[in-house]
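Structures follow.
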Structure P
Amino acid sequence: MKTTFSFRATLPFLGLLALTTQPLCALDNGLARTPPMGWNSWNKFGCNVSDDLIRSTADAMVSSGLKDAGYEYVVIDDCWQVSRDDHGNIVPDPQRFPSGIKALADYVHSKGLKFGIYSDAGTGTCQNRPGGRGYEFQDARQYADWGVDYLKYDWCNHSTQNSEASYSIMRDALKKSGRPIVFSLCEWGSTKPWLWAKDVGNLWRATGDITDKWSTARKDDGLGVVQILDQVDGLESYAGPGHWNDPDMLEVGNGGLSDTEARAHFSLWCILAAPLMAGNDIRSMSAATKAILTNKELIAVDQDPLGIQGRRVRRDGDLEVWSKQLSDGGRAVALLNRGESPSKISVSWTEIGYPESLSSSVRDLWSGKNVGVKKGSYSATVPSHGAVVLRIMPASGSTPTS
């Protein structure tokens, strides 16, 4: 979410009371044991959200095969709310959501999907709709009554609030609501949430906002795919089952990336064990976009139960090697070419934790083809702004190292 708006506000009494009288308790909701998968409205639609959009998107998630591929959360981002009533209850936009949020959540649930919503830890959201500050427990009860399964909580209009304390209030409120709700912290990595958020949320934004570009030169343009990668590299030790670094939502299918770039974007998010939140109009996506988002072998890498975030093991200028350890002893490896021309990239077994003498089977996860048993290393020609993703597994009779 864009961070354009910010102003000083006085901490309401309820928020102060929660900060001063309630002990912080570790998150133990048992959710998001693998990175969450779903769809969020912001990247494509911004404030143009409605009941019809969410219902038709839920329909498309089923008919397109995304649900069968593992996508389950349908999340409304900012601009669904307009005010609070005389009792302090959050009020949905009556024109855009005439049936209310509970009826919409019920519809999403009827499709075998889960429903998510958005708010903000400050006094207002990033688009200056009512925020949650001072209303955390009231809002959490309301979300639970509506049937919310996922809460994205932003960080606009926060004044001098402490991020860990502010997010901990909502964590405790969600816990007290009595409904299991995935808690997504969205403070853009501004206060290094990887250092504290494991006990607060299920996932936390580790970077600034993504934009629909391969690379950007100006900070106010947002972050391109490769800038995001640079920001999350080195944070792998903080991620694991139930608590994930979030490099922001997917831009696959929004038009700013070529198909080659979109495959690389999706590939590296899977290597990173990132939440996979589609951000395109899935009701009218191209066959190429659908093929990227539903690549089951890449999704299996992302959803591997060991829950290890991949890391960059080598960078030679624009040529990179990323590796992710898998629960079966194998490795997922991405050969990434950030440059402007096709280049040959090699990965050596010693870079990914195998002895050089180990015989290993190699499979290309985009072509869906086995490329044979190799020893010591493997090389492939990678297109400009592209990625080749491999699954490398010790051959029968060989013994890997961890």
Structure Q
Amino acid sequence: MARRPGTPRLLRELNDRAALDLLVEQGPLTRAQIGEHTGLSKVTASQLLSRLEERGLVEVVGEQAGGRGPNAALYAVVPSSAYVAGLEVGPDGVTAGVADITGCLIAQVTVDPNGADEPVKMVHSAVVKACRSARVALSRLSAFVIGTPGVVDPRSGDVQFSFDLPAWHEGVLEALRTDLRRPVTIENDVNLAAIAERAYGAARAADDFALMWFDRGIGLSVMLGGRLHRGRSGGAGEIGYLPVPGAPLPLGTARRGQEDEGVTESTTWGIPTLAGGYGSLVGADAVRTLAHAHGFTEPTAVDCVRAAAADEGRGGTFLDELANRISYGVTSVNIVLDPGLVVLSGHLGRAGGRPLATRIERAVGRISPTRPSVAVTEVEGNPVLRGALHAALEQARDEVFSAEKG
């Protein structure tokens, strides 16, 4: 790999990017404050701000009163210098969000697929609707990141298999890029939830952690050294297929051409689901059945878990048994990877809260040589969408905040 020498131009690029990142993170700052945080002299900071103003990336947004002398100008990143789109795609619809370069969410919409199974049509419709709501032209979007359930090939970036979205397969990525005429990235939805957790949630600043996703599906995302671990073929994290005590093996499931083997119908979601493995033990149907056996008759598994967590005196035995089931997966991850932190996410994971997390941590500690901390997600809103927007913003900032070409 060729190394760029430490030329004055390269140093200017590095200083400009450091200042822009600082303004995004901390908001409006004066020239002196930028110099203080970056270690740049007043003269260098002034030159830097002049360059960024000329490029339309920063602007004066106010003044800050000081001691003697005139007030100092406050600088901020120009929000309209770029926009991005993030999407969460599921069997029941597509949720799309548009954010400006500062990360401010301008619009969020959800589109019902109405039986349509054409990925390009579904995505295009959602993006257009979000852009109209945000009053931003589609042509002004700098990056798209789409979260989907299933296996995404880390080399090609294409969907290899999606249990919930059979129409998403090889070739969809190129079709989307052709249709939108913009950079498009497809990422596993649980991986995006982990990205959001590290940026905004319980795993802030954690280089190593695992996120367990309990929702419509069961999933896992692993962050090691601050990087997502996707596996050679993108299948890392498909923990629903983990063989566990008390459940049949998930034979054949997830292999193209064998969709009927190891598959059953979810009474909760009305879609195909795992007939064996870890997913069949902690999936929505199994959790609701377990809850009903303990006297909780709420209509959904999430409602049952939430009710039990709110009344531990009545729901403690149900939560104990659920925690033991969940601990099989958490222990397997902990023994192999020792991440130190495991975050419970998804609607069911959030519903259990600390009462469930504490029980899982205790159960894992009994059967594992080490005891990880088990936390509950702290990401507000839709974690997959927030992760998609965060990933899209990182891409856009790398492009927009870089030095002008030529």
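Rule-based calculations on the coordinates, nothing more; no lab input. As the structure is a prediction and not an experimental result, all values here were calculated from the model. Cβ atoms are built from the backbone, for glycine too; each structure is taken alone.
Identify which of structures P, Q gives the largest calculated value of mean projected area of the Cα convex hull in nm².
Details: P: 19.2; Q: 24.0.
Largest value of mean projected area of the Cα convex hull in nm²: Q.
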When P, Q are compared on mean count of other Cβ atoms within 10 Å over residues 132-139, the highest value belongs to P
Output -13500 (helix-only ellipticity at 222 nm (-39500 (n - 2.57) for each DSSP H run of 4 or more, over all residues; to 500), calculated) maps, among P, Q, to structure Q
Kindly point out which one of P, Q the value 5.0 was derived from, the read-out being distance in nm of label points 7 Å out along Cα→Cβ at positions 140 and 388.
P
